[in-house]
Structure I
Amino acid sequence: MNVFLTGGGTMGPVTPLLAIVEAWRKRRTDVEFVWIGTPNGPERAFVERYQIPFYALPVARIPRYISIEWLTFPFTFLFAFLKSLYLIARLHPDVIASAGGFTSVPVVLAGKLFRVPSWLHQQDVYPILTSLLLAPFVHQITVAFEQSYNIFQPEKTQLLGNPVRPSILDGSKTEAMKLFALSPHKPTLLVFGGGTGATWINHAMEEIAGELVSQMNVIHVTGKGKKTNLESLTGYFQTEFLYESLKHVYAVSDLVVSRAGMGSITELSALSKPTIFVPLPNSAQEVNLDPFLECVSVVEQHQSHEVLKQTILDLMKDSEKRQTMGQLFHDRLQTDVAHRMIELLEQMIKK
């Protein structure tokens, strides 16, 4: 059984597909995966840790602002489509799985010509352009939220939830304490800007971390090439990215500051983590939080860094509120759904 997985550019389309990989490998040993992603996105390093062969396609997109890409798009897309045809003819996938992203479009269209069935998972509340483009061509669609269901053709759409990687659920607080030499007498704050980091959050931490570390351990995931100037600050621990150790950091965290990508929302919901979200302005992240506004805190980028600091301090002082937030957050999203998606994919292969 050969499965093509496609998506990248950010970790958004990647994490639900990796959840499928982990669960499917536990289910059977004869399934093989191939990943088709972007040349420069963060997904390649992550995917190759799963020992999945990786092939890059040029990113063919039409920006919403004036850009030279408007002129180069036809040629870039044609090249990406031809390479997709070549990979499908050479590797013979049984099914194509996508969670959106520009890379998915030429792959799914090429698969259509070869009569390879395809599946699209819509994890954001409202679909991005690529999901709308793919919807008429894929055979099955799953959505994470009820608000998304009526946007697609009901005869091929199912409301399931969003899958979480099983491995993220078995972290060890003790292991995290050792990895980062955390103080056992303080609670721990995790600050996480996503796969590519978050400049606003990083700048905020440069201003407020000095006041936070007197009361808590601070673990800050900055994003590749975006380290702060706080390395010498006692009680502050930074890293550009977390791979296998992320599950341990999640386990030890009493409070999380995060961007609002669906990968982060899903993992933090599954783990019942009280969270302060800082959504990327004018993006799907703001809409993604709509179903969760009663059980998370939100700080907008137009607010001051001082607002973020005070929100952190207030929540760290109120353990009962954090516990209530975490439980409500957990109950709001179905995340144990990878097995149902795998059953759907296996049925598609058998047809």
Structure II
Amino acid sequence: MLLYLTYNDQPSGVYWSQVTDVVEHLNTLGGPPVKLVALVSGRDFRATRRRIKAHSPSAWVLPMVPTMKRWKCNTTILAWTCRLLRPTGIVCRGPFAAWMALRMRERGLTRKVCFDGRGAYAAEWEEYRIIDDDALIAQFRPLEHEAVNASDMRIAVSQALVDHWRERYGYKGDAHVVIPCTLGREVERSAVPAVARRDGAVRLVYSGSTAGWQSFDLLKRSLTQVLDARADVEVLFLSRRDANNGALEAAYPGRVAVRWLDHAQVAAALAGCDYGIMVRERTLTNRVASPTKFAEYLASGLRVITNEGLGDLSALVKANDLGSVVEEGRPLPELHAVPPEERERLRAFALRHFTKAVHDASYRAVLRALG
């Protein structure tokens, strides 16, 4: 048996597509069974456990030790779990989970550890101060260094992330696979046709959080330029309402809308738009990223508007005419409604490159490495 370990990750669309769907897919590949072990906050524990088990019925959802400052104490919970389940290997989402799993290997409670690197963790905490705690932030570089160099296998979401590991942490090996953030099964299986429109509007959509690393100030400049220049352009935020997107909605009544939808409703909303926006500032966090929404935009038939230096994706957009890569400070390109045949091409590209089955060889390499 293998474990897939997450620590302090909250249930969300990203968790379903990048954790529970991955565990389900691994269990179709004929290797050892894989069980999700999720250490979650004790706050609303029953509701969180119920939501995770609805997506992964065999998962063990356990309350973590309270407060992030005491995160190392969760090693005891994991040791108890390993003694019961006797895993040959553990896939770890993030440096905290990897540190705990490496302690299990030291104790002989598992044989192999795979670090599932979803981004540049230390850089993200240093650049955006996910938690305003200098002592906790200072732990990230040594934690990430050990996760990268001491693990038996690694998953990276981009080649840019592997390059970052080599540059910052001196990683010299080749025991890794690159698997970008792939489509969740709900999005993959849905084929939502474009909504027929006769109003002549061109609709841009931004799906996801407007948190700091999403570069809202840069996004705002791009959107206000096009909204001021083109009366036929509308913008939809599929986000929780906050001061940032709320201010834009107030400034452009009837042309900017903010909606928060259940994950299952997002594909239909995207299908009513023409362009997906992914404009981000040039930070290390963004330079190695593989945002889930990129594949979701393409699968919904949207052209993607992004900028240079977004993981491996900016080059992919250019090479395959998937949208536009804009220079910072320059206006967005000429925008037109995306015709049905172009939408079909974009969706087909997403299915050829961003489904889990496309990356079966890499997933099987992980399974083989963990025994």
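Nothing in this text is a laboratory measurement; each read-out follows from the coordinates by a stated rule. For clarity, every value in this text was computed on a predicted model and none was experimentally measured. Cβ atoms are built from the backbone, for glycine too; each structure is taken alone.
Remarks
- Identity of the structure behind 1.9 (criterion: distance in nm of label points 7 Å out along Cα→Cβ at positions 59 and 75, calculated), options I, II: I
- Taking Kirkwood radius over Cα pairs in Å, for residues 259-306 alone as the measure, the highest value among I, II is held by II.
- Read-out mean projected area of the Cα convex hull in nm², for residues 67-178 alone, computed value 7.0, structure in I, II: II
- Top of I, II by FRET efficiency 1/(1 + (r/R0)^6) of positions 99 and 339 (r between Cβ atoms, R0 = 41 Å, to 0.05), largest first: I
- Computed 20.9, 65 for Rg and Dmax of the Cα atoms in Å - originating structure among I, II: II
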